[in-house]
Structure I
Amino acid sequence: MDYIAGIQAEFSVGDIDDNLKKIREFVKESLTLNPDVKLLLFPELAATGYFLTEHLYEVAEKQGGPIELEMAKLAREYHVHLAYGYVEKGEENILYNSLKFIDTSGNSLGNYRKIHLTCLEKAYFSAGNEIVIVDTTMGKVGLMICWDLAFPELARELAKKGADLLLAPSAWEVPYDRPYHHFGRARAIDNSLFLMTINHIGSSQELTFFGGSCVYGPNGECLTMASDQEEILITAINQKWRKELKKTFFTMLEERRTDVYGS
């Protein structure tokens, strides 16, 4: 059994130093609450703050930049895996809405660029085109971001590649709380795996975030859910239970009729 933590909080728009300080405090607090936590997930664009203006170019950084160096140091210091969102500066200053995954030794195991952008995000970000899954001591972890939850194809591809757990940091706004939970539950039960989605609280420009972060089990049930306030969501992940479920009622992945509708 492994313990994972999701950090639901409000992060400062464009103030990277403040956000990194807050992230460090949350890591320390999470491990005080439960020293066995192995993975911490922060919301979409947590390191830079979630906003959609030209100021994104000022906070964007390339892979291996100051944010990553600080997060790698933090991961080594507390011997935990860290997954956090940031504005990535790609080739020719193209911007990506990215999720970085760092292991307990401070190594970058994966960098996922959001594939499905919202209509507002398309004005600033380019869409990614690579599915990312990382190997960890907790099993294989598939990376998604927010609106990706609305697309069953991505979750299914991650499951087919062996994902045991999906991470979906989010910036999901009012009044779409019900779809947020429906999508998360569906992606978990569709693929008989664990899914953790961590949302923002507070507001940014015209968007108001409702929190409601949740960890879903492979049976689609919500294992832990946050309120609309700042909260650390710590959940036990039991892969042995998941494997037992997949052998009994939740056998869908093994029984797919790919001869009829393709793979």
Structure II
Amino acid sequence: MKALVVRLTRENPGWGCRRVQGELIRLGHPVGSTTVWEILTSAGIDPAPRRGGPTWREFLTAQAEGVIACDFVHIDLADLRRVYALVFPEHGTRRLHVAGVTSHPTGAWTVQQAKNLAVEFGVRVDSLRFLLRDRDARYTESFDAVFTADDIEVVKTAPRAPRMNAHCERVIGTLRREVLDHLLIWNESHARQVLDAYARHYNGHRPHQARGQLPPLAREHPSPMTAPIAHRILRTRVLRGVINEYRYAA
């Protein structure tokens, strides 16, 4: 009973002891509100409901399946020029979309990448509810209109608050640590090839803790083998060995 009371409270931080009591009674556990109050107090949990709104982390967690974020990644080329990539990670599936790469990311170019992404999503766009972005001037009204046309609400982060777009920042950090810091990128076309290859690895093979060590495109873990030691393990070299993928031979 104590474990159930604590679970209900942690999963529903807006519930007070009387609301928890009502849910317990509905589940067939006729306990008093005083008992619930004592259980929560002994567990170090405030038995009174929180009057404010959810924290930013709680909001993102609750809405993860319907949130997609975006941000620019700058890539320094071998000749010291700089190009920019526009990336869109999905919060729920962790799937990464690389919209485009350019040396001149204008507002018109950004709008076109948004349109291309909407076409790529197709009917899947109905599952999205929020687009999370910063206040970069390259995100124009026309850019927002591409998403609002599909009933996606654009949520802007506060100025100089990268943690409000933490998922996207983590993806960009992973991209740098696993690929960009290990390669010399020659030009815009080469940058696009590298990012596309990494996106295929990221979505189809790379495990994610938030998904139980599944890659974004996997629906379930592969069936365990009875004697995996009897099978030969094959290595697939991605980006000429910067990343390795491992599979059992058929």
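Here, each number is a calculation from the coordinates, and none is a lab measurement. Treat the numbers as computed from the prediction; the structure is a model and nothing was measured. Cβ atoms are built from the backbone, for glycine too; each structure is taken alone.
Using the calculated result 2.2 for distance in nm of label points 7 Å out along Cα→Cβ at positions 46 and 142, pick out the matching structure from I, II. Answer for the origin of the read-out: I. A value of 19 for relative contact order in percent (Cα under 8 Å, 6 or more apart), calculated from one of I, II, originates in structure I. Which of the displayed structures (I, II) returns the greatest value of FRET efficiency 1/(1 + (r/R0)^6) of positions 158 and 182 (r between Cβ atoms, R0 = 35 Å, to 0.05) on calculation? Evaluating FRET efficiency 1/(1 + (r/R0)^6) of positions 158 and 182 (r between Cβ atoms, R0 = 35 Å, to 0.05) on every structure, the highest lands on I. Taking FRET efficiency 1/(1 + (r/R0)^6) of positions 30 and 150 (r between Cβ atoms, R0 = 30 Å, to 0.05) as the criterion, the top structure among I, II is I, with the largest value. Identify the structure, out of I, II, from whose coordinates helix-only ellipticity at 222 nm (-39500 (n - 2.57) for each DSSP H run of 4 or more, over all residues; to 500) was calculated to give -11000. Going label by label, the one that fits is II.
Between structures I, II, the greatest calculated value of FRET efficiency 1/(1 + (r/R0)^6) of positions 38 and 70 (r between Cβ atoms, R0 = 41 Å, to 0.05) is seen in I. Here Rg and Dmax of the Cα atoms in Å was derived from just one of the structures I, II, and that gives 17.3, 53; the source is I.
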